[in-house]
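Down below are the structures I want you to see.
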Structure P
Amino acid sequence: MKITALLLLVGLVAAFQPARAAHAAIGTVVASTEMPTLDGGKAPLLGNVEANVLVFFRPDQERSLGALRELARCQQEFAGKSVRWLALVSGSAAPPAVAALMRDTAFAAPVLLDDGDTLYGSLGLDLHPVVVIVGRDQKLAAFEPFRALDYCPVIGARIRHVLHEISDAQLGLVLDPPKATQGGSAQVARRYRALAEVQFKNKDYDKALDSVRKSLAKDPLLAPAQALLGQILSAQGNCADALPAFNQALALDGASPAASEGLERCKSAR
């Protein structure tokens with residue numbers, strides 16, 4: 001009976017990955033069952049949206065606190081888009097502790113209670129916190145455990161990929177940026193630059209500008225980020241501020257085509 005219940009909830013689980021990275025196979029069908037809510041009601045697991053973002057967490061865990069704070073920032077980027085956020089917690093969790101964590105982190109989402117951790121177990125999960133993304137077709141599209149660095153950019157890229165806003169290659173740039181040669185800060189800088197590039201290509205200039213500035217705050221000597229800063233400012237019609245960025249990029253990398261081309265365009269526009 002237990003196996004039957006799990007199959008009804010998640011569909012036929014084709015395969016599981018090894019131990020610590022275990023989860024149901026991408027493409028597994030996830031049934032939209034009714035689940036109890038923290039406030040005593042009922043709600044469906046999935047909505048009729050392009051991306052259902054399921055956040056599994058524990059109220060007594062520091063990592064869950066950090067994850068929900070990061071995800072609260074991510075939510076702002078997807079306001080008005082076809083994205084539904086849900087928080088999922090074990091049915092054995094203390095409701096006051098769960099409510100306090102949601103309030104303290106400003107993570108805005110209905111809280112569903114996973115009685116007996118049935119859904120959690122059916123998805124093959126073995127760690128908290130973790131984000132699971134399910135598409136409109138009710139298929140498991142992505143799985144992302146918490147990471148101390150860049151969680152918001154990574155989750156944002158995962159969602160944008162499901163929304164078909166970025167390609168597989170663009171997603172790869174965010175998930176696996178070029179190897180850093182200057183330690184942790186350089187790797188963070190490259191990740192933010194990759195995110196900014198995706199946002200720039202989508203003509204989301206304000207967010208691209210914010211991301212590239214975060215990149216340069218971590219590594220001001222990153223020539224591609226300086227060139228991208230110039231490109232974004234130029235696209236916004238701000239060549240006055242774009243020119244110093246292009247010049248700085250060329251000072252760091254004299255062979256940068258993005259910087260040299262951008263510089264010429266801005267000079268021609270004056």
Structure Q
Amino acid sequence: MILPCPATRPSISTSIRLIAPPLLLLIPALAITPMTHAKIVTEAVPYSHGDVQLEGFIAYDDALSGRRPGVLIVHEWWGCNDFAKERARRLAELGYVAMALDMYGKGVITSDPAKAGELAGQFKNDAKLWTERARAGFDQLARHSRVDPQRIAAIGFCFGGSTVLRLAYSGTPLAGAVSFHGGLFPPEPDATGKIKARILILHGAADTLVPDAQVAATQDGLRASGADWQIISYGGAKHSFTNPASTGLKMDGVGYDERTDKRSWQHMRAFFDEILGSAVR
């Protein structure tokens with residue numbers, strides 16, 4: 001399914017006077033000791049899938065040492081734009097190494113719904129291409145020197161939400177997959193026992209682009225697959241409820257919802273604490 005898509009001061013005692021001089025001697029040393037400050041580093045990530053040159057965007061906190069959990073981000077049908085990159089930065093601030101992948105090709109983004117539909121539509125009837133293009137992004141993140149390849153989750157928005165479901169259904173070794181207002185579809189019958197990722201679907205109950213029948217069919221398919229899954233449905237929330245720009249599209253069933261944006265992000269964070277281990281922030 002391809003869909004469109006911030007004191008009280010103590011008195012001085014004799015004992016305190018005796019120890020005061022040594023403490024005072026330490027003050028100059030403390031004053032010149034450099035403080036370690038977190039810095040979010042962002043980098044363009046060139047990679048490829050077949051003959052298609054792609055460019056992702058990675059963000060991480062350079063004050064954190066050792067391998068960290070990774071989070072793959074799949075953009076809306078507009079391409080790897082500023083919205084996807086901003087979510088990568090937010091995840092980096094939480095302590096994850098976050099990479100916004102590129103499904104279309106280096107520099108290919110649009111604000112035209114017709115063009116976006118064309119770009120996303122190339123995957124609609126080609127599940128193999130869809131999965132393999134997304135898997136190229138996963139593999140790139142898993143190779144990063146700061147990432148623990150055993151602790152990678154994926155999140156996606158609209159078209160990206162559908163994409164992370166496609167990745168999860170394929171058996172990609174994700175710890176978890178989170179779909180934000182994505183198009184929904186059940187796993188194929190041969191996915192039974194193959195899905196490794198735990199799945200969290202965050203759905204707007206007023207999303208008319210994803211009718212109740214699709215939600216029900218997805219639940220039935222996930223139930224039959226034996227996967228670990230959950231769906232949270234937000235009352236009054238429409239399609240693309242996380243993106244402030246979506247209201248300007250003036251499309252039925254599409255619009256930003258600040259409350260649901262915040263709630264869904266918190267639900268994702270709780271899910272990540274469970275499947276990836278508590279982040280440092």
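If log10 I(q)/I(0) by the Debye sum over Cα atoms at q = 0.10 Å⁻¹, for residues 85-212 alone is calculated from each of P, Q, which structure is the one that comes out at -0.41? Don't jump to the answer; show the numbers that get you there.
Working: P: -0.41; Q: -0.32.
Attributed to the structure labelled P.
For which of P, Q does helix-only ellipticity at 222 nm (-39500 (n - 2.57) for each DSSP H run of 4 or more, over all residues; to 500), calculated from the coordinates, equal -15500?
The read-out comes from structure P.
Out of P, Q, which structure matches 15.4 when mean count of other Cβ atoms within 10 Å over residues 165-172 is calculated?
Answer for the origin of the read-out: P.
If FRET efficiency 1/(1 + (r/R0)^6) of positions 53 and 189 (r between Cβ atoms, R0 = 30 Å, to 0.05) is computed to be 0.70, which of P, Q is the source?
This figure was derived from P.
For mean count of other Cβ atoms within 10 Å over residues 45-52, the calculated result is 18.5, so let me know which of P, Q that is.
Going through each structure in turn, the value belongs to P.
By the measure distance in nm of label points 7 Å out along Cα→Cβ at positions 173 and 245, tell me the structure among P, Q with the highest figure.
Q
Tell me which structure, out of P, Q, gives 0.85 once FRET efficiency 1/(1 + (r/R0)^6) of positions 69 and 133 (r between Cβ atoms, R0 = 25 Å, to 0.05) is calculated.
Among P, Q, the structure yielding 0.85 for FRET efficiency 1/(1 + (r/R0)^6) of positions 69 and 133 (r between Cβ atoms, R0 = 25 Å, to 0.05) is P.
A short reminder: the numbers here are calculations on the coordinates, not readings from a lab. Since we're looking at a predicted model, the values are computed, not measured. Cβ atoms are built from the backbone, for glycine too; each structure is taken alone.
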